[in-house]
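The structures considered in this document are given below.
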Structure I
Amino acid sequence: MSIIDISGNCVYVNLTRPNGYVKFSQDKKNVYAEAFAGKSFSPIFNVEFSTIEKAFYYVEKWLDAFDKRQQAILNNRKERAKAQREYKHPFKVGDIFYTSWGYEQTNLDFFEVVAVPSVKTITLSEIGMNAKQEGYRCCKATPAKGVFLGEPFSCRVTVGDSLRINSHYGHKWDGNPKYFSSYA
C-alpha cells in the first residue's frame, strides 16, 4: 500500500489488488477505513477502529483473504478447463435426446444422434414423436426414431454429459414417455 493523497483529515492509500484505494479518516475518537475497487461508488468495506494500527491490520488481513479468494477462483477455473480438455462423451449414433421447456405450456422436442465427429461433439437431427393424449391438451410422447424433421446440426457436449440444444438443456432420453402440453 502506498499513499496517493492526503486531504484534510483523510489519507488515501493505493490498492494494487483489487485495483482501487482505501480512504482512512479520523475524528476525535475513531479511525475509519473505507475501501473502493475500480470505479465503484459503493465501498467494499467501511469499518470503524479505535486506532490506526488496528485499521491497517484489518486492511492487510482483508487483502490476504482477497488474494486467497482470487487464487481459489483461478484454481477452480484451471481445474474445470482441465476436466473439459480431458472429457470424452459416451454418446453414439442412434442415441436420443430431448428438451422440455416452456412457460405456460410444456414444449417437448426429440433429437437423434446422426454422427459423432469427435470426442467433444455430436451431430443431432430433430425427430418426430408418437404422442398419446393423457388429458385436456396434455400428452405423453416417445420419440419416433428415424423420422427426421430438420437439418442436422452440431452440438458440443460438456463435462457431465450436458449439452445445449437451441438454447435449451438437452437430456439423454431414459426410455420413459415424456409429458408435454399445448394451450395455444
Structure II
Amino acid sequence: MSIIERALSFISYNEKVFSKHPFLDEKKKVIHCNCASFISFALNSTTFFRANEFYNALAQKKLGNPISNFNELGPGDILCWKKDIVPKNGDSGHMAIIYKIENDPNSALQKVWVLDSSKLPHDQDKRTEGPGLGLMRIEIDDDKKMIGLQWSSERKKIKRTALLAIRLTSIELKDFS
C-alpha cells in the first residue's frame, strides 16, 4: 500500500482526533495524531518525531537529497517546514503528504492538495480537525523555489518560510535521528 493509499484510509476512520499523543487502532478505525505522527503512521513506521526535527534532518541531508524546487514535487512526497522559534511543547512546524498538484505556470501561488493532520482545515476540506485532505497554496519564486505557503483562503496571510520535501520509505525514516 502506498503512502497516499494508507493516508487516505485514515481519513475514512470512525474516530479521527488531532493529538500530540499518537494512537492507531486499525481494526477499530481509530487514529489520534498530529501532523508528524500522521506521516509516521502513513509510512507504517513506529518512529515518531517533531516537524522541526524532520525538517532539520532534511536540511542536513540525513534522509537523502531534499526537494526545494516546486517543479520536482510529486504525489506522495512529504512536504515540511519549521517555525523559526520552536517551543519546547506545541507546534514546531508542519508536515503533509502531497496528494495532487494543480500547477499554474502564470501564478506565484500554486495549488497543492495535501493529506495531513491539523487543528485547522485547508480549503475544500471536510474535517474540523485531525486527519484530512485539503487544498493549500505554495508560494514560489521565479526559480520555482518554495518560499512560503497559504494555509487556506480564509487565512489570507502568506507565511514566508523555507519549505522542503522528500520522497521517503519507512526504512529510510528509521535512521534519521
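Values in this text are rule-based calculations from the coordinates and carry no lab data. Bear in mind the structure is a predicted one, so any value in this text is a computation, not a measurement. Cβ atoms are built from the backbone, for glycine too; each structure is taken alone.
What to note about this one:
- Structures I, II were compared on relative contact order in percent (Cα under 8 Å, 6 or more apart), and the highest value belongs to II.
- Mean count of other Cβ atoms within 10 Å over residues 49-56 - structure with the largest value, from I, II: II
- Between structures I, II, the calculation of mean count of other Cβ atoms within 10 Å over residues 113-120 yields its largest number for II.
- Origin of the derived value 15.2 (mean count of other Cβ atoms within 10 Å over residues 33-40; candidates I, II): I
- Structures I, II, by distance in nm of label points 7 Å out along Cα→Cβ at positions 41 and 57: label with the highest value: I
- Test item: helix-only ellipticity at 222 nm (-39500 (n - 2.57) for each DSSP H run of 4 or more, over all residues; to 500) calculated as -4500, pick one of I, II: II
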